[in-house]
Every structure is written in structure tokens, then in C-alpha cells.
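Only the coordinates and a few stated rules stand behind these numbers; no lab work does. Worth saying up front: this structure is predicted, and the values here are computed from it rather than measured. Cβ atoms are built from the backbone, for glycine too; each structure is taken alone.
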Structure 1
Amino acid sequence: MEIATYNINGINGRLDVLLRWLKEERADVVCLQELKCSDGKFPHRELERAGYGAVWQGQKSWNGVAILARGQEPHLTRKGLPGDPDDSNSRYIEAAVDGILICCLYLPNGNPAPGPKFDYKLHWLKRLHEYAAELLDLDVPALLIGDFNVIPTDLDVYKPERWLDDALFRPQVRKAYSDLVAQGWTDAIRHLHPDERIYTFWKYWRNAFERNAGLRIDHALLSPAIAPFLKTASVRRKPRSWEHTSDHAPVVFEIDRPET
């Protein structure tokens, strides 16, 4: 079973890129972030023709998350991260697919830091930490997957000294991510590639992709009930080289389906 995460950076503007990649990859489950469209503008018919059912939570011009499943409809279980009823940003959606709970998230960027946006990011991380603990208590196969907007360590960024004051790399953010993993979650990329420089995002300017001057900010955290079934984890760099593409690359995780 292939499960992927892909920050598409505008689903309607880059629909041709997404459909091309879906046709080539044929991933079983795809988590999308940064849809940048309202619910009514989500291209569900085009995705259905490509063979994918979908659940989504849109937001005009900003944010937005979706879960696609090849050949079936994901079973929606939650829209929105609990812990703040006043939070209207579309950053979290959750669905069950083939007995696995897929938790697709798009964490706030948090810049400029310090400031209100950074405070919101830290509060969002706190809410995620609390809800993730609840998921672990359920003891079900679950994945926290998506664009975390967190650079966990120096190994996950080109020239870390240039990012010290950025909200993606500040000590409070890295500690929050580390504390989340310490609950019992498995960082799929680091579990299989502990010492390798692997990036998932490259800025559009200064030939960042060609120079491989990137960041690893797209992650998949596996619960103990699913972590033993992880087989592979890799970044599909090819779509990042296409015309009019996202500044992220898809990240794909291969998992053996648990029998129960």
C-alpha cells in the first residue's frame, strides 16, 4: 500500500501536474495540502475520472487539505483539529482507508517570528500534541502525515545557520516536534534513512532545486500499531522539475497492510 503526501501549492492552478503524477505513481492514498480553493471549487470530478475518491476541506485562496483514495471513497472521520473551536483555518482532515486512520495536516508557517503568527503555530502544535496522544490511546493504525512546516534537525536543511531565526527552525518548534515523536510515533524518513540528507521542499528562486538547497518539512509519523509494517520511504523528486510545478515534491511511503 502506497501512501503519499504532496503540498500541491494550488490544486486548480496545478491540476495538470497533480493528474500527471497520479497517473504515473498510482499511489493508493494521497494527502494534499495548500489547496487554495473553496470547497465548491475542489476538482473532485477530474479526480474521479482519474480513479480517485476524495474528502476535502477547502478555504478560499489559502490553506486547504484533502485525502484521495484510489478506487474507493475515504471514510471521513474528522474535519478540523480539536482544541480551538474558533480556529476557522482549513488545516486538518482525517479519514479511514483500508483500516488505517489517515490524518492529513498542514501546520501553520509561523513567520514572522516572534509574533502572533508564531504564537498561533505553537498553539496549533500544542493542540496536535494533545490529540496525537488521544490517537495513541486508541491503539489503532494511524498516520500523522502532511506538511508540518517544521525542520526537525540540522540534517534536514541546507545551510542550517541561515534558518536560525525562521519559524520553521526555531528551538520551540523543533522541541514540539521532538516531543510529539517521543509520544511513541515513528518518523518514517528518519527511521529508514537516519543519516541521509533528504529534502522535500525547495524555494523557486536562486536555482534552489538544481543546487539541492532544500528543507525536509513534509513528514509522516506512524503510530506503534502501523510502524512495524513500514517498508520504504522516499521523495519523488521528478515532479519538482516539471513546468509550473509545486515547490514541494511528493513523499511516498510503502506500508504492508496489517491483516487486522
Structure 2
Amino acid sequence: MSELFDELIQIMSRLRGEQGCPWDKQQTHESLKPYLIEESHEVLEAIDLKDPRHLTEELGDLLLQVVFHAQIAKEKGDFSSDDVLKGLVEKLKNRHPHVFGGASAETAEEVLRDWEKNKMKEKDGKRDSYLDGVPPSLPALMRAQKVQKKAARAGFDWTKKEEVFAKVEEEWDEFKKAVDLKSREEIEDEVGDLFFTLVNLARFLKMDSEQLLRQSTEKFILRFQTMEKAAKKSGRLLEKMSPAEMNQLWDQVKKTL
């Protein structure tokens, strides 16, 4: 493993070298940002497909992005791949005192609470809040869930699901009132609160909102495309069908998918 990793570092250095690849040489941290996002999503897709060979390839592509950024930093004198590895090793040991130290943690919940406390200590006062360090660039659902999880680890959380259900109903009523008032600003505010509360409900039920919405979106795509094919098979186009006809066709598709 070490030899292969060293070879990867050498290849990256050569690609960025004087006789290297013109494209690789002109890349910066900023120019590589889209590729880091793209490769991360391709890893997620491989996981969803449950394809080990595909996942192996995509994890390699994601690792390349890490090595690429480390090489750029090394050339600027900021840090190297060794620094990245050393920092990671130290962080893992510090954040798992129940494994590498004398502390104890019997449940995953205890581990997560201690994880946040240890993160706060590591930052030497640079973080004043449990909610610091949640990237604004995260997808909205993912960021909402991350913020809620961090708040929960500080003890700010519901105690039973019925409380969250009541909150969802409260936010739904407030949304309907805003619609009745026809105030766009209030409607937008209440829709946002409703989304946030639904994410909270999913989190409380140990579910991942981002993944759930992705699954529902994929399900909708499959059903809609099946409906398109069924319409075309009958010699018709969806846009030429009435809403009632489309709903009937949709109900038929839902029974099979």
C-alpha cells in the first residue's frame, strides 16, 4: 500500500513537472473544485448501484483529487501529502480516546457527543459554537441535517417523535396561513421552516434527508419515463392528454413501480 501510494505521489509530481501534462500543470485549488464535487457524486452513485468494481474506480478518482490538491500545496510551500496523512492520523487518535486512550463509550451516540467535544478542543478556541464548521456550500438538505445533528449533540433536541410531529403540524398550519395572507415573503419563510422541520423529523427517525429525496427523485423519474413510454405505445403524447388521463396513467404505473 505504501509503495503504491508513493508511486501515486511521484506520478502526480511528474504530471505537474516541467515535462509533464499541460492541463495538469495549469490547475489550481480553485479550478479543481468542480471535479472534487463531481467525483464525490460519482462515488455516491457507485454506492447506490452496489457495484464494488465501479466503487473501486470512483474512490480512486476521488483519491486523485486529494493527491492533486496536496501536490499543488507542496509546490506553494503550504503543506504536503505527508502533512495531510499526519494530520489525519493524529485527528483519528485524538477523536477516538475510547479506542486509543483511557476513555470509554458504549454507544454510537456517546461516540458522536465526545467527537464534537474533542473537535471543539482541537480548534484551540477557534470555534465558539457547536455549529461552527458546517460548510455553506453543502446541499441545503444535507446542511440542515448537519446543523441539526450538531445541535442535538449539544443536548438541544426532541425527546420523542410526537413532539416533532406536532412541530411539523404547527409549521404546516403557519404555511397555510401565510398562503391565505398572500404574502410572498411570509410564504417563502414558512416553506423554508417546513422543509427544515421535515429534515428534523427524518433525522430524529434516524433517516438521511438527502438520500431520501434522491431516492424519491429517482423513483419519480422512473415512473414518469415509464408513463411516457406507455403513452407513446398507445400512439399518444403526454402533452396531448388531459390531466385526468395523465393521472389515470400515473396511477397504473404506480401499481407496478
Which of 1, 2 yields 0.6 [distance in nm of label points 7 Å out along Cα→Cβ at positions 7 and 215, calculated]: 1
Comparison of 1, 2 - label where relative contact order in percent (Cα under 8 Å, 6 or more apart) is highest: 1
For 21, 44, 31, 3 (P(r) over Cα pairs in 10 Å bins from 0, in percent, for residues 79-134 alone, calculated) the corresponding structure among 1, 2: 2
Entry that produces 3.7 once distance in nm of label points 7 Å out along Cα→Cβ at positions 55 and 191 is calculated, selected from 1, 2: 2
Parent structure of the calculated result 23.2, given that mean count of other Cβ atoms within 10 Å over residues 103-110 is the read-out and 1, 2 the choices: 1
helix-only ellipticity at 222 nm (-39500 (n - 2.57) for each DSSP H run of 4 or more, over all residues; to 500) from the coordinates reads -7000; which among 1, 2: 1
Answer label among 1, 2 for the case where P(r) over Cα pairs in 5 Å bins from 0, in percent, calculated from the coordinates, equals 1, 6, 14, 19, 22, 18, 13, 6, 1, 0: 1
